[in-house]
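Engineer: There are structures below to look over.
Please treat every number below as a calculation from the coordinates, not as lab data. Since the structure is predicted, the reported quantities are computational estimates derived from the model, not experimental observations. Cβ atoms are built from the backbone, for glycine too; each structure is taken alone.
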Structure I
Amino acid sequence: MAKQHEQEKPQRSCLGCRETRDKERLIRFVLSPQGEVVPDLEAKLPGRGAYTCISSRCLDVAIKQRLFNRAFKCDVSVLPSNDMLALVGLLMREKILGYLGLANKAGKIISGSSLVCDAIRGNNKPGLVLVAVDVSGSIGEKIISLAALHQVRTEKVMTKEEFGAILGKSLRSAVAVRQGGFIVRLVSVIERYRNFLGEV
């Protein structure tokens with residue numbers, strides 16, 4: 001029993017829905033020295049934390065019902081709901097792009113629809129294929145269908161411009177990530193982002 005207790009993960013309650021979850025399945029917020037509520041996606045900033053689910057709905061409730069005041073036991077400054085939701089979404093997108101940048105530096109990225117399709121058909125299949133949300137319908141469907149046929153996971157996220165910018169190239173409709181440690185981390189941050197948007 002003692003060993004089982006030691007392995008239990010720390011849990012916190014969501015301000016919005018009041019559900020209790022593992023801390024890693026929540027978004028942490030802290031107070032800045034100026035008394036402003038700021039998101040702490042890495043859960044590394046000092047000070048008392050307040051939490052919401054990885055859900056724009058729960059965060060919206062927490063802000064509109066002034067629940068951060070209760071959590072921090074004082075009057076705090078909070079961005080308007082739409083601005084805070086946009087900020088958290090932006091930070092999550094930056095995290096995804098950051099991992100893609102690291103994978104690119106490690107030589108783990110294949111980009112461009114033709115090269116991605118070739119990689120999917122090849123012997124050393126990628127571990128993950130990312131398709132831009134603004135890709136043309138025919139190209140996107142072709143890549144997703146081909147990946148499904150070869151049992152390669154796909155996610156639709158980011159834009160062609162964002163893919164190109166992080167890779168130092170022109171617009172890219174799709175990006176493939178070679179097998180390796182980056183896959184688990186990328187899938188995790190993408191799932192958190194999609195959860196926040198309510199897509200999962």
Structure II
Amino acid sequence: MPKIALLNQSGQNVGEFELNDSVFGVEPNQQAVYDVVKAQRAAMRQGTHKTKNRTEVRGGGRKPWRQKGTGRARAGSTRSPIWVGGGTVFGPTPRDYSLKVNRKVRRNALRSVLSQKVLDGQFKVLDKLQLEDMRTKGMVNVLASLNIEGKAIIVLSEDNKNVLFSARNIPGVTVTTVGHASVYDLMNYTTLITTVDSVKKYEEVLG
């Protein structure tokens with residue numbers, strides 16, 4: 001089983017923590033990660049785009065000029081797609097962009113991302129993360145103690161309002177829970193900060 005340094009929120013090493021091989025020590029499957037991230041990004045699209053075709057554009061009911069005798073091309077409506085102000089041919093219409101991904105693939109992708117974070121040294125485990133009040137300064141001190149550079153995601157086992165509100169004004173830092181952290185979220189941040197309880201939850205669900 002892979003071992004990782006167990007830290008406290010002051011950045012001090014307080015021991016070693018063993019990770020489950022079947023969750024944090026698998027061979028990363030890049031295809032599974034790609035498929036899941038693609039599906040999650042597709043699901044974010046609203047799909048409410050819409051253009052009007054010639055039947056939906058207001059007006060155009062009267063024939064612009066008579067059929068014969070003018071020397072011009074025959075025309076039946078000013079809302080024809082070849083006219084300025086006319087309808088659009090084959091324009092976008094509302095649709096659902098969501099893609100189906102099997103549960104096994106989703107879980108494999110999550111294991112792959114977690115294992116990759118461990119391999120890259122971007123996975124930090126704290127014995128606990130507790131703040132006395134909702135102050136940004138408290139979270140800034142924690143991140144500084146852990147030598148966090150770049151974007152970071154903090155994954156907790158359950159909601160913690162003090163941690164959530166202390167981190168929300170810090171650029172590039174987000175707080176979520178094990179049940180809400182998606183593959184896309186984990187991929188979008190450089191460092192993954194979690195707690196012993198969160199790791200046990202991951203191992204319980206994915207092991």
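Engineer: A value of -0.51, -1.13 was derived for log10 I(q)/I(0) by the Debye sum over Cα atoms at q = 0.09, 0.17 Å⁻¹; which structure in I, II was it taken from? List each step's numbers first, then the result.
Structural biologist: Details: I: -0.42, -1.06; II: -0.51, -1.13.
Matching structure: II.
Engineer: Which of I, II yields 1.00 for FRET efficiency 1/(1 + (r/R0)^6) of positions 11 and 59 (r between Cβ atoms, R0 = 41 Å, to 0.05), as computed? Don't skip to the end; give the middle numbers.
Structural biologist: Details: I: 1.00; II: 0.05.
Structure of origin is I.
Engineer: Given a value of 13.5, 46 for Rg and Dmax of the Cα atoms in Å, for residues 83-170 alone, calculated from one of I, II, which structure does it belong to? Could the numbers behind the result be given before it?
Structural biologist: On the way: I: 13.5, 46; II: 21.7, 69.
This figure was derived from I.
Engineer: Another question, then. With helix-only ellipticity at 222 nm (-39500 (n - 2.57) for each DSSP H run of 4 or more, over all residues; to 500) derived from the coordinates and found to be -9500, which of I, II does the value describe? Kindly include the intermediate steps, with their values, before the conclusion.
Structural biologist: On the way: I: -14000; II: -9500.
This figure was derived from II.
Engineer: Right, next: With Rg/Rh (Cα atoms, Kirkwood Rh), for residues 107-146 alone derived from the coordinates and found to be 0.94, which of I, II does the value describe?
Structural biologist: Checking each candidate, the match is I.
Engineer: Also, quick follow-up: Computing distance in nm of label points 7 Å out along Cα→Cβ at positions 35 and 187 gives 1.3 for which of I, II? If you can, show how the numbers build up before the last one.
Structural biologist: Details: I: 4.6; II: 1.3.
Matching structure: II.
Engineer: If distance in nm of label points 7 Å out along Cα→Cβ at positions 99 and 163 is computed to be 1.7, which of I, II is the source?
Structural biologist: Corresponding structure: I.
Engineer: While we're here: When relative contact order in percent (Cα under 8 Å, 6 or more apart) is compared over structures I, II, which one is greatest?
Structural biologist: On the way: I: 19; II: 25.
Max of relative contact order in percent (Cα under 8 Å, 6 or more apart): II.
Engineer: Check the numbers for distance in nm of label points 7 Å out along Cα→Cβ at positions 43 and 67 across I, II and tell me which is largest. List each step's numbers first, then the result.
Structural biologist: On the way: I: 1.8; II: 5.6.
That would be structure II.
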